[in-house]
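In C-alpha cells below, several structures.
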Structure I
Amino acid sequence: MRHFLLHLLLVSCLYLVNGQSEAETLRQIKLYYPENIDGKGKHIPITPEVLRVFDYFERQAHVKFSIVTLPWKRAQREVLRGEGIIYGFSKSIERLAQYRYSAPVLSFPLWAISYGEENAQIADLNDLKNKVVVASVGISHGLEYERARNVVFTVQEDYLSYQERFKKLLTKRCDVILIPFNRLISRDQIDQALHEKIIASFNDPELNGRRFNVSLNPIFVDTIHFASAKQQFQDVIERIDKAIERGSKDGSLSKLLKNY
C-alpha cells in the first residue's frame, strides 16, 4: 500500500510538472494586422482565409494570438515598441534594419490595374515610368518595389478602399493600382475576377460597366511574413519558421494557402 501511494504521488508530481511545462510553452502574444475600411467607413472583418492561417500557426507554433487590427503605420509602431508581432509584412530596406522577419509565408504577383487606352499595354516595370501608383499608407510591396518607388514611378499614399481607388483611376487622379492575385491565376482569370467579383461586389453605379486594364504581366512578386522588432519575440519567430518549414514539407501549408 505504501509503495502504491508513493507511486501515485510520483505520477501526480510528473503530471503537474509536465502540465506546467506545456502551459508555459503556450505563448500568449498580440498579433497586429492592418485595419481595413470600406467605402462607407465601416470596418471590414478579417477574411475566413486569413483567420484559418492564424489558426494554423497557433496550432503548429504553439502560440495563442490576440488579434489587434490598427492602421498599418500605427501597428508597425506598436511592434517596434515590443508590444507584439505583425502579419502581412513585406520587406523594405528600412524595415530590414528594424524588424526580424519570419520565412515567407507566401508569395504572390502584383498586377497593375489601370484605366484608359493610354495605360492599356502595361507589361513591366519600365511601363510605370512617370506614372502615379496609389498605395495604402505604410504599405510596402517588397524590395524591388521599394527601389523603384519615387524613382521610376511616384507613389501616392492614402487610406481609401479599393472601391474609392477605382474611382481615382476613372478621374485620372492616379494611373495605377497594384493588386495581388494568386500566382496560379492567369491574366484572363484575373480580368474576369476583377470585373465579375471585385468590382461587381461594390454595386457602385460609377463603376458598373466600366472596363479596367489588367497589365500583360505581373509587375512585382511580393512575399508576406510575420515579423517582430529585432531582439523581441525571437522564440516566437523561430517557432513560426519551424511551422512554415514543416507545412511546406508535408504540403499542409500549401494546401491551406491555395485559395488564400
Structure II
Amino acid sequence: MAKWDMFVGLPSHILLVGADHDFKSLAAALQERGLSLSKSELGAEGYERALTSQPDLILATQDLPGMDGLSLLRLLKSSPLTLGIPVILLTSNQASVMERLAGFREGAVDVVHQPFFLEEVLARIAVQLGWLKRIRQVRAEGLEVVETEQQRTWTQQEVLVRAVQKHIAGNLSVLCSSTELARRFAVSERRLTAAFKACLNQSVFAYARQERMSKAQYLLAHTALSMDAISTAVGFSSAANFSTAFHAYFKTTPTAYRSAEHGRAWKQRDKPV
C-alpha cells in the first residue's frame, strides 16, 4: 500500500497543539501523505487557531504550558464553532487510567500514549477523518442540523464561562480560586470575572458556592453519606465548616434539611396511588 492511500479522499487539515518535538515524526509523516498542517505550541493559541481555521481534526498534548490539554478540550467543546471538531489527546505513558478517562469525559475521540508507534497513530487519524467524511456526506444529503440563532451569537465570554462551569462541576471537592481558574484557562482574572458578571451576573466565587451547596442538598436528600463524606465531596475541610456554610446559605442545618427531605419522601411514598 502506498504511504498516502489511507488518506486519499479524506478531509485533510489537521491542527497540532503542543511542542514541536512532540509532533516531529508525526508532522513529517502527515505532510508526506499530503495533509495540510497548522501548529500551535500553546493551548490558548491553539483554541484561537481552531476558531479561525476550523481544522478537520485536532491533536493536542496533555502537557501544555499555560493551559493543559483538558482545559483546552473544555473550551473546544463549549463553543458551537469548535464543538464538532474531533480531538485526539496525547498523554504520557505514565498517565493513570483515571487521567486517560478524563480525556474521554472532556470530549476527546481518542487518547494516545507518548511515545507512540507512528503507523498506529496514522491509522487512528485516518479512522477519525473517515468518520468525519461520512458525517459530511450525510449532511450533504439534506440531514444537516440547522444552526440555532443562539449558537450563531455566542460570544467568547459565554464559551469561557461554560468551560469554567464544566470544570467547577467536575471538581467540587477541590477549591479553586478565581486566580487558579484564570490560569487554567490562560486568561486574566479580570477577564474571567467580567465574563461571569456579563453572562451570569454573579462572581466566580458565588457561582462555585451555589454549585457546592446544590450538590450538598442532593447528597443530603438522596444518599446516606456521612456529614464528613459530604463535606469532603463539596470542598470543605471539616463537617463543622460545612455545617456553618450550609446554615449561612440555607438558614437551616444540614441535619435538619436531611430530616425534612427524608420525611417528605416518606409522605410521598405513603400517598395512595
Structure III
Amino acid sequence: MVQVNVNELQELFAGLGEQLKQKYNHRTAPRNREEMFARFSEANVWATGQFTPVLQRKYPDIQWSYADIDPELQHTASASKQAYWVLDPVDGGVHLHQGFSSWSMALCLMEGGEPVFSLVYDPNRRELFHAARGQGAFLNGTRIRVGEKSALHDAFLVTAPPSLPDEEPLTAQLAADGISKLLPRVFGVRMLGSVALQLAYVASGKMDGYWEFGDDSYDRMAGALLVREAGGIVTDIRGESFTVGSSGIIAGNAAMHAAIRHTLG
C-alpha cells in the first residue's frame, strides 16, 4: 500500500478548508437552483484545482479517478492494482452555499478496486477523520470505534436523500419508504448533508448507523473505510459486500447493521 503522510494532508485540508469558508460561506444564499448549481460548480472547480497539483507533486505515481462524479462509470470500474485518488473537495456543498455547516472535504486512496486510505475533514469543527486499511480509524489522532448500542429504539441514525429528487424519483421514493420504516422504531433520524461526514460520525460513535439508497458508491467510499476500520460493518443496501459499483449502503456496528437491514426489508 502507498504510504500517505497524514500530517501533510491535514495541513493541506485545513488550509483549503479555511479558504473555502472565506470564499463561499459568507455569501447570501442562492436565489434559485441555477445559481446554486453555478456556485457548486465554481467551488468544486476551485478546490479541485488547489488539491490536485499538490497531491500530484507529493504522490506522482498515484493517478486520479475519472468516475468520481459518474455512477455509471463506477459500475464498470476495473479492479486495477494501480493506485488512484477519489476526491470530493466539497461534500455536502449545498450546506456551504446556504451558509451553514455539515459539509466536509473527503479523499480516498483506492488500490485493487478497494479503499486503502481515507480522510474526511470538517473545516467548521476542525475535525480530521482518517483511516488506513488494517491500521484503524482516528479522529484528530485519537483512535475511534463505532458505538455500542444494539437496539433500534436507542439509536440515532443518519441518512441522505438523493441530491436531485425530481431527477431520481425511484431513489427518492426508496429514501422516503426507508424513513417511514425506520423513523417509528428509533430514537431519532437526522439528515446532516455530507455523506462522508455522516459516515465518519458512525465510525466515531457520534451516530449509530447510516443507510442510503442510490448508486454513487464513490461518494461513500471514504466514509465506508472509516466505519470498517472503526470496527463496524458496511454492506450495500441488500446486505452484500460494499465495493465499487455497489447500490446503496448500510453501516453501523454488527447489531445495528443487522437491525437496519432487517427493518428495511
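Any read-out appearing in this document is the output of simple, stated calculations on the displayed coordinates, not a laboratory observation. Keep in mind that this is a model prediction, so the values were computed, not measured.
A few remarks follow.
- Relative contact order in percent (Cα under 8 Å, 6 or more apart) derived as 14 - corresponding label from I, II, III: II
- Which entry (I, II, III) yields the derived value 6, 24, 27, 21, 14, 7, 2, 0 for P(r) over Cα pairs in 10 Å bins from 0, in percent: II
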